[in-house]
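Alright, structures below, take your time with them.
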Structure 1
Amino acid sequence: MSAVDIARAVKDKTSSAIEATEAALARIARHDAVLNSFTDVTAERARAKARAVDAAIAAGRDPGPLAGVPFAVKNLFDVKGLPTRAGSKINRDLPAAARDATVVERLGAAGAVLVGALNMGEYAYDFTGENIHDGPSRNPHDPTRMTGGSSGGSGSAVGGALVPLALGSDTNGSIRVPSSFCGIFGLKPTYGRLSRARSFPFVFSLDHVGPLARSVGDLALAYDAMQGPDAEDAACTTRPAEPVSGLLDQDIGDLRIAVAGDYFQKNVFPEATEAVGRVAKALGVSRTVEIPEAARARAAAYVISTCEGASLHLDRLRTRPEDFDPAVRDRLIAGAMIPAPMVDRAQKFRRWYRSRVAELFKSVDVILAPATPCVAPRLGQVNFVLDGVEMPVRANIGLHTQPISFIGLPVVAVPVPLEPMPIGVQIIAPPWREDIALRVAAALERAGVVAAPPPKGI
């Protein structure tokens, strides 16, 4: 059942929060041995919350729009009583969190029931979903394939229908890549829209948090519940909540939609091209626009990511280098050695690029682009061959996501259910216009062009 359906059934008493919770816990127990999406299952907490939701309803109180809906969170979000792993070995030595992350608290206040914490790439520096400490999360459509990262457990848990909702984070693509590979919907909001307070950071100037779900309605419902300023996140202090759930049925005929050309049509496998083509055709889109200097934006995003990420981990790199994933450790060490003038140039380019893309959005409302260049690769796959050129998998999964998150644009990743594996398309909107991207996604969902396919691998 969808989150919308669960909440409706719980509120009208045709079902109960405890029934929904037990059903989710049973699915986790049955299927997670294959998917490896969870690192912690908070069963006692979940049952206590579900009973509280049912008691509120029995007493005539409204428990919130997500009444009884099970959800899980990437293990970089603080969960009271658990150490915040952030996918690492080192963080397991931290004290247990004394309080939930802001967005986890807000979902709980809306009636949602937390059932656990989810596997992820170490310190969120990952595109594959392969964690050397906890093992790889596995794709629900083919467990021999990657989930994508770094929110791999979030993609696996939602794609595998273990929970209807999950939280992830996205610095360079870590919500959109698992959404694409696992065949689900994901929302990377505008930078600063949702609070990151009490979540473990990767790159402060690029980190976003957001929901993953199996339908646009569920995505919007979770997003609305998490909105609002938060003084504990310096990037999320002023913007008021702007609910979108009631806007999904609005007509999109007045929107100016275009397909990203040039850079976004290169270095893609046929599946990515087909997916964008299907979405564009369904929307009646023939116009193409060029996002200027996207390749350079990706390069600058790499410079800023690895430099800021390295600065956060310098003490750990000095004292416990052997406890890192070697691939993560080596990238962070490289980031620590980037000359300051190069970082300064990347930041100056970032300001120029943001202004150029803002100009582009004066003549277009929505841009379509691939979410990933390919469907999910095999676990352990090091390279893929594209147009006769061998390319590293890990470095190139984020080809089309990095130039977008680099300037904090809102994006909805939508799943196109190709066979044998789904793949995603990015619906990109101007800053603070999540409503537009979600309306387009909802129209495509109603038309049957995008949908989360049932899991085939479990």
Structure 2
Amino acid sequence: MNITMIGTGYVGLVTGTCFAEFGHMVTCVDKVEEKITKLKEGVIPIYEPGLDTLVKKNISEGRLCFTTDITQAVPKADAVFIAVGTPSSRRGDGYADLTYIYDAAREVAAHLEGYTVVVDKSTVPVGTARQVSRIIAETNPKAEFDVASNPEFLREGAAISDFMRPDRVVIGIETERAEEILREIYMPLYLRDTPIVSTTIETAELAKYAANAFLAVKISFINEIANVCEAVGANVTDIAKAIGMDGRIGSKFLHPGPGYGGSCFPKDTLALMRIVQEHGENVRVVEAAVEVNAAQKARMVKKIREMVGGSVAGKTIAVLGLTFKPETDDMRDAPAATILPALLEKGARIKAHDPQGMEEARAYLPAGIEYQENAYQAAAEADCVVLMTEWNQYRALDLERIKTSMKAAVFVDLRNVYDPVRMKSLGFNYTGVGNR
């Protein structure tokens, strides 16, 4: 199949590359000439493990190409996937900004030739595909097309494996012809017995929001249980293990911490709330999860302050990990982006390290943070170490070396990476989340 991908951001680049790996001929289109030039050379603008290798391989084998020229990419396509950004509205009201989606629809419409399936791959509110269909029909009344919805369920840091071995593929369609093309595109997964859920367009659009909202609720739930554990002297790690063994609950996303972040959960929970409000309904559980998440980040600031004696003024805080999760350079809505400015405002000196996110962090965090080459440089002469993101390289630190280099052996483990008993036996004044 000939596939055109509009947008070379995270979703578009991963999806287009993986389609090429399936054997399809894929053209990725972006307006940013510098980005396209670098992609042609195999230079990847994001950090995603394994993606650079896969891009170079498929370029060299002739199945993947990049261009700024939409006029050449769209006419030959059997399917055009729109994978542009849908950021939260600049008004700050939680609504998804669909400007890029609708602009892309107009540009695609002008160059359609022959029957084409136009697929919304971006996360969009219910009703967006209908608007895309209207825009295309108005822009090019002669166009022969169907619009479909095919939400992505990719986890940053594991996107390639998620695409190649997904739990399911969801396609929202209205015609057998559109379904036939999408099933052919995903045929390699069908042969691996991957479930393909064919449904209405509106259902597909809502499915992504529902999935992310549920996971956000799960995270906020275990964080609230962690707070209860601290109050009563229980251990949240053991509780998470115990309830996670229940097949009805499952162990994933039952990891207490400083709150969720990233490009999806914060944006999608707010967007879902706005969609629901527009239809006169409510999602009180999701609303509560959003409130709990904000409170959890504030609670982490309080935890750090208490561990250094009640005030961070004049204290040196070493922060290990800045991105919202490991194996990504994404700083969007990362807990660090809330917690670190609050510490700086109260007079703390912050020395920070992250294996991949420091360049991005400079754009998201206030000036004054001192970025270090490794965890040990960050910890040197620090009054407190805060483990913010559970990168693998932080899981086996030389703790004796860390302790010896610090002014005071205070360790705040916001990801519960280390065993409290061992940490205390090593002489650390230690605290995690949901344990004492």
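Structures 1, 2 were compared on distance in nm of label points 7 Å out along Cα→Cβ at positions 348 and 364, and the highest value belongs to 1. Given a value of -13500 for helix-only ellipticity at 222 nm (-39500 (n - 2.57) for each DSSP H run of 4 or more, over all residues; to 500), point me to the structure among 1, 2 it was derived from. So the calculation was done on 2. Calculated for structures 1, 2, distance in nm of label points 7 Å out along Cα→Cβ at positions 68 and 228 is largest in 2.
Largest in relative contact order in percent (Cα under 8 Å, 6 or more apart) among the labelled structures 1, 2 is structure 1. Going by percent of Cα pairs over 35 Å apart, which of structures 1, 2 comes out largest? Once percent of Cα pairs over 35 Å apart is worked out for each structure, 2 has the highest. Have a look at 1, 2 and say which one yields 3.4 for distance in nm of label points 7 Å out along Cα→Cβ at positions 60 and 84, as calculated. It was calculated from structure 2.
All of the numbers you see were taken from the coordinates with simple rules; none came from a lab. Bear in mind the structure is a predicted one, so any value in this text is a computation, not a measurement. Cβ atoms are built from the backbone, for glycine too; each structure is taken alone.
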